[in-house]
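The numbers here are math on the coordinates, done by the rules we state, and not lab data. The model shown is predicted, which means the values in this text are computed figures rather than measured ones. Cβ atoms are built from the backbone, for glycine too; each structure is taken alone.
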Structure P
Amino acid sequence: MKKRTIFIWDIHWCYDELKLLIKRLNIKEKDSVYFVGDYINKWPKSFKVIKFLYRNRNQFKGVIGNHDYYFFEKLKNDIKLNKDEKKLYRKMKDNPKIFKYFKELPLYIEKDDFLLIHWGLNPEKSVEEHTAQEITNMRVYKDKPWYNYYKWEKKIIYWHWAMQWVHIGTNVVGLDSGCCYWGHLTAYILETWELIQQGSLDQYAKIDYSHVNPVFQ
């Protein structure tokens, strides 16, 4: 089997589904695995997700998502944490190496054949010029989704828009298939364009997908 570059979308604390998806992927030592951010939220298994990524950090890489970013912004600006965030913070403090790893996740990862970000880019800026707020939250540039203006040749792997569900374009791939909303946790293999999914084991949060359709360009 040839080396694979595997991307896994917004986990959102779905630890059990993540473990099942990893098993289905049958990951080998030569494979590279990347995560698109948003590891935590209100579900109690957020810390297990981070701990799992930390233990596999030599092979598993990832970028920070908006939920992760705002968690650290609350800590930085002394904003009151909710009860679930308090529990997560206590576990983080008890495990300083894991806390440091999580806090230092990059905003983006760029390789020869892809750029990995959590969400959006301003087409008038280089990726280095973006703030954390922009790169983890930007959905619309001017009056349209940001990727409508994206003209670079390098493929962008991203997501942060579960209501849109799936977006596959010429040079962009976004596959947040709403695992925490009773959807799926999705993996994408760069070399073959193959999608592998693990269905949610529960509905951890609610969202109305009745009007949502995949977007292909």
Structure Q
Amino acid sequence: MDQQKIGAFLKTLRKEKGMTQEQLAEQFNVAGRTVSRWETGVNMPDLSLLVELAEFYHLDVTEIIDGERKGTKMDQEMKETLTKVAEYSDSEKKVLKKNYRKIIAWILSGFGVFIIITAMTIFPSESSWGAIYSTIGSIIITCGVFQLLKGYRYRFICAIASFIILLCGLITIDYIAVKVGGQVPRFAYMKSWTSIAPGDIVYKAPFYTVVRHNVDTENEYIEIK
């Protein structure tokens, strides 16, 4: 197959129609540079576009592939066969894209889980970085869920719901750690020293407040309010 010859033939056919590359590109919903690549022989049209080009120029597909006219039209049987092959090819591409999307979604989700676990392990409960990185990990997981649900009508709502569920889950785990382990809340959004008891610190977390009494002494303890 001589791509240079095919490209020159496509260029001739376009000029016979009195069309510019941009006009032809618009006709077939492709970029102008795509038409240019066809005509210079750099790339070939996809099979589905090859069928459409043959119909547009009233030629047989084999004439375009050979790069010259033979004076015959594409018969209906060949047209239907090539159309089915093109549809099958498009279907395969869609399956591949779906599989790639799933792989990316699982990679994002796994990476998000890794960030959350690492943040909870490395940073002490007094540091706000644990909560910050955990939230970032939740956002990454949400992006993975968003990719996984592509094609679903309510995927944006589902992704937001998954983020809220993740965040609530992390806050719940943090509360259990405060209640059972006696640590300060990681997800505290406000920290202040009390004026009544100078040695106490108040941590305001979502849905509850923690008072750290007698900070850095032997009698230190946590009170949940």
Structure R
Amino acid sequence: MKDKFNLTREQNVFVAKRNIVDYIWKSANLEGIGVTYPETQAIYDGGIVNGLTVDKIIAINNLKYSWQFILENTEIEDDFKVLCHLHKLTCDKLVLDQNLGRIRTTPVNIGGTSWKPNFPIESQIKEELQELFNQVEKTKTEIAIEIMLWIMRRQMFIDGNKRVAMLFANKIMIDNGCGIITISQENQPTFFEKLIKFYETGDYTDLKQWIYDTSIDGMNLD
């Protein structure tokens, strides 16, 4: 699985900033936060949007702050500490403070399936994350996709796992000039269908390839 794009970090940040509202809008809808693109733009710009719940407005602003954290910090390791910090940013004021950036201690249910994730154990999470990063035979794009799907299935946080997973994966993508992972509105039903199968089987072969084929944005310099 080759890298589709070979950008500098500066070029990749340019791509992200150019399309940031679109990425936030798609990510929010992927997590079931029903907002339109114009509403997302208005919230991003600090405007007033009538008819939206406070939680939706907070969620969009949290995604904005999370993206800013990724784009503005160049010397931060891709590790468990950053993963937890992204959870704090994305879920601030949306979950209880004692759950922000912390491994969940209560069971969770997954919509669309009877499958239930195991309780996460911090030492195992750190070990599994490092093993995924240590796959020297794979490109950064492939590693980023695998880590994103691993976070989604691991369900280590009480809420916001898909948002955090995509943000963390995109930090890897941007830092290595590989583009942006973003799932379009029209592709989201297919994504969820494949995600449920992945949850139930643990086999991400099909979903990983589908994301690679359909859901990586970038800029060709030729």
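For the structures shown (P, Q, R), FRET efficiency 1/(1 + (r/R0)^6) of positions 34 and 122 (r between Cβ atoms, R0 = 30 Å, to 0.05) is largest in P. Structures P, Q, R were shown, and semi-axes √(5λ) of the Cα gyration tensor in Å, for residues 26-65 alone at 17, 12, 8 was computed from Q.
To which of P, Q, R does the computed value -18000 (helix-only ellipticity at 222 nm (-39500 (n - 2.57) for each DSSP H run of 4 or more, over all residues; to 500)) belong?
Working through the options, I get structure R.
Once distance in nm of label points 7 Å out along Cα→Cβ at positions 50 and 114 is calculated for all of P, Q, R, which comes out largest? Don't jump to the answer; show the numbers that get you there.
Details: P: 2.5; Q: 4.2; R: 4.8.
If we compare distance in nm of label points 7 Å out along Cα→Cβ at positions 50 and 114 over P, Q, R, the biggest value is for R.
Thinking of P, Q, R, which structure, once relative contact order in percent (Cα under 8 Å, 6 or more apart) is computed, gives back 29? Matching structure: R.
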